[in-house]
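> Below you'll find the structures, each written out as structure tokens.
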Structure 1
Amino acid sequence: MFICIGGDLDGEVVNNREGTFFKASEINSSKESTYNRQSYIIGEDIYRFWLCAELSYAETTKIANDYLAQKHPYLS
């Protein structure tokens, strides 16, 4: 599952995208954000996100980490 973090598609799940980035306008022509793919591995679990390129990597990573901490409380 690929969850969008930040930008026009924040919180939406976007699967079936090829490559390492995509533009939100490919889904909805009124949207402008660009997303980069990022994976996090925790133990044997792989979590995949689309991070908004217009936000800082530190900001999007913190949001992803907060999401992951909900799934794995020992990370917080």
Structure 2
Amino acid sequence: MPKCITVDDDVYNLLLALKRPGDSFTKVLRRHVAKPADTCGELLDAMEQMPPPEVDLAVLDRIERERGRRSGGRK
């Protein structure tokens, strides 16, 4: 059964910015708000259900190539 809640304007704008085409505010909240895990087992279960992170492989390659290099300011 749908419920009505009140949020401040800044929170509404944040939720609006997180919406994807076709999303409801319910979907936005489900995607971004999770119930805290009470046990390590619940945490592991939740992590297994999470989608893989979105990673820019080009950035990872650059980081790997530049590992160990220092900036020009320190010697």
Structure 3
Amino acid sequence: MLGVRLEPELEARLGNLARKTGRSKSYYAKEAIRQYLEDREDYLVGLAVLERGEPTVSLEELERRLGLGNRVQPDQ
């Protein structure tokens, strides 16, 4: 069990989102924490790879290798 105190503006935004979507505030809090943990874990793994000096591949190179280089870019 975890209790979290939110500043009033954030609490209001969370409440509004929950009401508009029919989901609970807990649902969105769990989803936010889950996503943060996944992102943070990915970041830390990537950082460890860089610190060990392992080979890396740029996004452009990866797209080229996978044949994704000719994708249509969305309008900016």
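> Which structure, out of 1, 2, 3, was helix-only ellipticity at 222 nm (-39500 (n - 2.57) for each DSSP H run of 4 or more, over all residues; to 500) derived from, given a value of -14500? Mind dumping the intermediate values first?
Details: 1: -6500; 2: -14500; 3: -21500.
This figure was derived from 2.
> Moving on to the next point. Between 1, 2, 3, which one scores greatest on volume of the Cα convex hull per residue in Å³?
Numbers: 1: 81; 2: 253; 3: 205.
The structure with the largest value is 2.
> Supply the structure label, taken from 1, 2, 3, corresponding to distance in nm of label points 7 Å out along Cα→Cβ at positions 14 and 38 with the calculated value 2.0.
Answer by label: 3.
> Hey, distance in nm of label points 7 Å out along Cα→Cβ at positions 6 and 62 derived from one of 1, 2, 3 reads 1.1; which structure? Don't skip to the answer; put the middle values down first.
On the way: 1: 1.1; 2: 4.7; 3: 3.2.
Answer by label: 1.
Since every read-out is calculated from the coordinates, none of them should be taken as a lab result. If you're wondering where the values come from, they're calculated on a predicted model, not measured in any experiment. Cβ atoms are built from the backbone, for glycine too; each structure is taken alone.
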